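Asker: Below, each structure is written out as structure tokens.
Quick note: the coordinates plus some simple rules give every number you see, no bench work behind them. Quick caveat, the model's predicted, so the values are computed rather than measured.
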Structure I
Amino acid sequence: MAITWTADLNTGIDVIDQQHQRIVEFINHLETAQLAKKMDAIKQVVEDCFDYTLSHFTFEESLQEEAGYLYCKPHKKVHELFIRRLSEYKERMDLGEDVGEELHQLLSRWLISHIKRDDADYVSAVKSNMITVIKEKEEKKETKSWFGRFFK
């Protein structure tokens with residue numbers, strides 16, 4: 001069953017929400033390829049989803065580290081375990097096993113659960129840090145413009 005993005009999946013961090021929505025697109029493409037029994041398409045979607053998910057996890061973890069999120073290391077461990085699991089599916093698929101439906105179910109369940117539980121936990125720390133960074137940039141900009149008026 002295709003995943004429909006709903007408001008309760010939004011973290012409120014636009015860039016993260018856009019990345020999550022892209023992963024949902026991959027999962028839905030996997031379902032389409034799996035229903036059509038197109039092994040080449042399934043393999044391509046799995047590869048693309050795997051690569052995109054790796055970069056998403058790296059980005060998400062960097063936001064958490066920058067924000068000083070207390071549970072950054074355990075969150076990263078969850079990501080590592082999931083990537084290991086995905087790698088096992090890729091290996092099975094490379095050996096010719098049809099893992100499309102099984103993988104689709106795993107991805108669908110895991111992503112929704114991960115967003116609603118694990119990701120929801122870091123949102124306040126990251127948002128707070130983002131606000132602080134924006135304020136600091138604005139203050140530097142104001143200081144530069146004030147300073148610049150006297151030393152042009």
Structure II
Amino acid sequence: MFHIVLVHPQIPQNTGAIGRLCVNTNCSLHIVKPALFEISDKMVKRAGLDYWKLLNPTVWESLEEFLGEYGKDIGRFFFATTKSKKPYFEAKFQEGDYLFFGGESTGLPMELMQKNWDNALTIPMGKNGRSLNQAMAVGIVLYEAIRQNFTGGLE
């Protein structure tokens with residue numbers, strides 16, 4: 001199982017779609033506040049369809065609170081960012097890894113990524129691209145991690 005960590009998400013529909021993805025891939029979802037919407041927002045649930053009731057996301061009041069619990073695992077933190085040159089498919093993922101994604105217009109805090117810059121990853125894009133939809137980015141990176149660790153089923 002992988003951990004998807006959304007740091008300061010801004011668009012409820014993306015979070016709902018990511019929640020649906022987490023249910024279908026047996027991943028845990030961590031949401032780090034502040035978020036620009038209420039987790040109970042009907043737009044989150046609409047995008048997550050009936051999967052949302054199967055998801056038990058962990059909501060953290062701050063990044064400091066999350067790091068207080070899981071900071072010892074910093075070596076297994078991977079950061080999706082447009083600021084890196086390292087493509088996501090060069091990473092060596094292991095089950096239990098934490099895949100971090102930042103707010104749609106803000107990205108991840110640089111001070112967080114600098115804790116393990118070797119694991120700052122990018123999704124290659126054409127010269128006119130600035131970024132991808134957050135839910136799409138989660139799907140791309142998550143399924144590469146699954147591909148690398150797939151043993152015939154999602155446990």
Structure III
Amino acid sequence: MALDFFTVPTVSFRVLYCLFVIEHARRRILHFHVTSQPASAWVVQQLREAFPDSTPYRYVILDRDTKFDAEVLNALRSIGLKPKRTSRESPWQNGVAERWVGSCRRELLDHVIPLNERHLRRLIRDYVRYYHLDRTHDGLGKDTPESASH
């Protein structure tokens with residue numbers, strides 16, 4: 001799996017940060033949340049919410065964002081994940097996550113400007129539902145992440 005942030009400006013030019021966790025195998029979004037004040041303590045709390053128990057995943061790919069500090073790395077390890085950091089300025093090393101950000105921007109955020117955090121959470125929640133249930137993926141053999149056959 002992988003985790004990453006992306007930024008979204010609101011209608012009032014406030015910058016919001018969206019953290020998401022994506023599974024590589026089926027391209028499923030396991031968790032996302034939005035904040036205007038990203039910090040490592042907030043990331044740790046999101047990890048607790050995403051993985052309240054144990055996790056079947058072994059590795060997590062993340063970039064070298066300063067929000068992913070020692071506290072976050074320790075939280076990942078305590079969940080049972082082995083963090084794998086990408087090289088500096090190498091977004092292609094986290095391609096599944098970067099691809100999802102691109103899809104989310106092209107298919108949603110290039111067309112709608114969120115009003116605030118609550119509005120952005122609703123927009124992304126609805127987009128994730130569409131992404132999981134209706135949007136086909138070439139990498140999945142024209143299947144959806146939540147296909148009934150899996």
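Asker: Quick check: 15.1, 44 is what I get for Rg and Dmax of the Cα atoms in Å, calculated from one of I, II, III. Which structure matches?
Answerer: III
Asker: Hey, another quick one. Compute Cα Rg over 2.2 N^0.38 Å, for residues 91-130 alone for each of I, II, III and report the one that scores greatest. All intermediate terms of the calculation are to be shown ahead of the outcome.
Answerer: Details: I: 1.77; II: 1.34; III: 1.24.
Result for Cα Rg over 2.2 N^0.38 Å, for residues 91-130 alone over I, II, III: largest is I.
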